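The next part holds the structures, each set out as structure tokens.
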Structure 1
Amino acid sequence: MSLPRFLADEDLRHDIIEGVRRLEPAIRFATVVSEGLGSASDEMVLEYAATGRWLLVSHDVDTMKAVAEVRLASGERMAGLFLVPQSRTTRVVAASLLLIWSASQAEEWEGRIVYLPL
């Protein structure tokens with residue numbers, strides 16, 4: 001079992017990432033850009049996240065969800081996808097991610113699509 005670590009999709013608001021890091025500096029929270037995936041397709045981002053066991057966090061609630069559902073239906077692995085509607089406040093989303101990190105294991109989110117905040 002391992003601690004969750006997060007990968008921010010290109011569209012995720014940077015203030016959410018910074019909010020999480022302020023709450024708990026030990027949380028690993030990378031971005032697709034920092035991982036060399038700037039402008040990558042949703043399929044490529046989900047594949048990268050699955051391979052690296054990153055929990056993906058995205059504001060792209062429509063297309064990313066659809067691509068993830070196709071991936072799961074075809075039997076492909078997915079580490080976990082957290083979808084954050086744009087209207088959600090930074091504080092509540094950051095608090096949800098901190099809770100996920102502190103109270104669960106990464107493997108518990110395997111193959112799941114979850115809306116934040118919890």
Structure 2
Amino acid sequence: MKVYHNPRCSKSRLALEYLSDRNIDYDVVEYLKNDLSYEELNSVLQKLNMSAYQLIRRNEAIFKSEFKGVSEGDKDWISVLLEHPKLIERPIIELGDKAVIGRPAEEIEKLLV
């Protein structure tokens with residue numbers, strides 16, 4: 001299991017706690033410190049069954065100042081997310097060919113069934 005994690009995010013920390021409490025092994029990817037590749041993010045999106053636009057945190061200041069009002073088809077949103085990884089919704093939990101956004105942490109159960 002892989003967790004795309006932001007240590008400053010309480011929901012992300014709760015997801016790690018959820019996994020640890022259940023003795024589930026996981027690897028942490030701190031995507032704000034270690035850049036994701038285009039291919040890696042695209043793969044995660046496929047596993048989530050989401051578009052890059054759906055993965056955007058729209059309440060972030062950078063989104064409001066630079067991208068508000070830009071529609072889904074107007075940009076290469078994967079490139080935007082790679083340039084501004086703070087915009088990536090978190091935490092993302094990946095297992096095999098599936099992934100979920102772990103908000104709330106109970107969403108992780110969808111990967112375990």
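A short reminder: the numbers here are calculations on the coordinates, not readings from a lab. Small disclaimer: the values here were computed from a predicted structure and weren't measured. Cβ atoms are built from the backbone, for glycine too; each structure is taken alone.
Computing semi-axes √(5λ) of the Cα gyration tensor in Å across structures 1, 2 gives 20, 15, 14 for structure 1.
State the single structure among 1, 2 that was used to calculate distance in nm of label points 7 Å out along Cα→Cβ at positions 68 and 92, giving 2.5. Label of the originating structure: 2.
From 1, 2, which structure was helix-only ellipticity at 222 nm (-39500 (n - 2.57) for each DSSP H run of 4 or more, over all residues; to 500) = -12000 calculated on? Computing helix-only ellipticity at 222 nm (-39500 (n - 2.57) for each DSSP H run of 4 or more, over all residues; to 500) on every structure in 1, 2 gives -12000 only for 1.
1, 2: which one has distance in nm of label points 7 Å out along Cα→Cβ at positions 4 and 52, as calculated, at 1.8? Structure of origin is 1.
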